[in-house]
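Next up: the structures, one after another.
Please treat every number below as a calculation from the coordinates, not as lab data. Because the structure is predicted, anything quoted here is derived from the model rather than measured. Cβ atoms are built from the backbone, for glycine too; each structure is taken alone.
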Structure I
Amino acid sequence: MTQAKLTLNVRPALAEVSIIDLIGDVTGTADTALTDAYDNAKHSKSIILNFSGLEYMNSSGIGLLVTLLIRAQRQGQKLLAFGLTEHYREIFELTRLNEAIGLFATEADALAAAKSH
């Protein structure tokens, strides 16, 4: 079985805000990489997921996001996202993830919301 391609980059954005850039495919094979990225950002009060480099995400990838959301909620963190295509935005709405993860059009919008937390 070939490994899906996913690159994750964690970068500090503001005091107590980290952005995780997701580039490539978010599938079940992304578990370790996503966990490692979260661990690098777990001391932030808000974590912003940048989906602008997302190429593909399947149901296993959605499951990993739910796991990430649960971990963030247990730590009292706010989880936000931007850069979703219309297709994936609709999936977030169908799965009601948009009710738990704030969705924004741009990084600036997500940062403004993170600052207000």
Structure II
Amino acid sequence: MAIKTILVVDDSPTDRQHLTDMLAKAGYKVTGAASAEEAIAKVKQAKPDLVLMDVVMPGQNGFQATRALATDEATKHIPIIIVSTKAQETDKVWGLRQGAKDYVVKPVKAGELLAKIAALG
């Protein structure tokens, strides 16, 4: 499946804008969500081709949202890449166990993220 639309989930407007700009320059259609709860609603409604999920957010965290999306029949086919400042190996393993397809540590390097997205598509 070709990846064309990406939902960027991050409570930081700066991080969200940085990822949006990076992805838009690469030709992707990008939308954003500022919380895990908003992300789950948007994924169910808009069905993006990929979700980039932050972990540390107020309310529900990104691990919980990833698990919710990965276990829902309507959304489990949509890949999730976690994009987080949490850089410990245990965080990465936990993120993948929740259903994420990959894990990227902030600050995000454009080449690394775009290669991971291309590998999924």
Structure III
Amino acid sequence: MTLLRMFSAVFLIVLAVYTGIVIANHGANLVPVFFGDMAAIAWPGQFNLDFMGFLMLSGLWISWRHEYSLVGWLLTPLAMTGGMLFLSIYLLVMSFRVNGDLKVLLIGEGRAAG
């Protein structure tokens, strides 16, 4: 659990700094660039499509983990648009809430208890 927490914290810091630099240099104009690369049918677009699949899977996992509750549905769009910025914070917070229990972290309290 310590390695997961360290990875999440370090990656969050690195990604936040990197994102800040990109925004400072290019603006917060991600959506047209992201989908424009996909529309060009080239390697950057292939990577973005692949990444979008991971974002969708992350959102589905969040919903499922929260047993499709209101909280899960509210967190889903954050997971699908926030990427690792969201997921690293989510995993850090939840790892402490579940006292480091990996089973509960991955499948949620209800499923882990049953």
Legend entry - helix-only ellipticity at 222 nm (-39500 (n - 2.57) for each DSSP H run of 4 or more, over all residues; to 500) derived as -11500 - corresponding label from I, II, III: I
Inset, instruction - Taking 12.9, 44 as the value of Rg and Dmax of the Cα atoms in Å derived from one of the structures shown (I, II, III), identify that structure. - result: I
Inset, instruction - Kindly point out which one of I, II, III the value 2.7 was derived from, the read-out being distance in nm of label points 7 Å out along Cα→Cβ at positions 52 and 100. - result: I
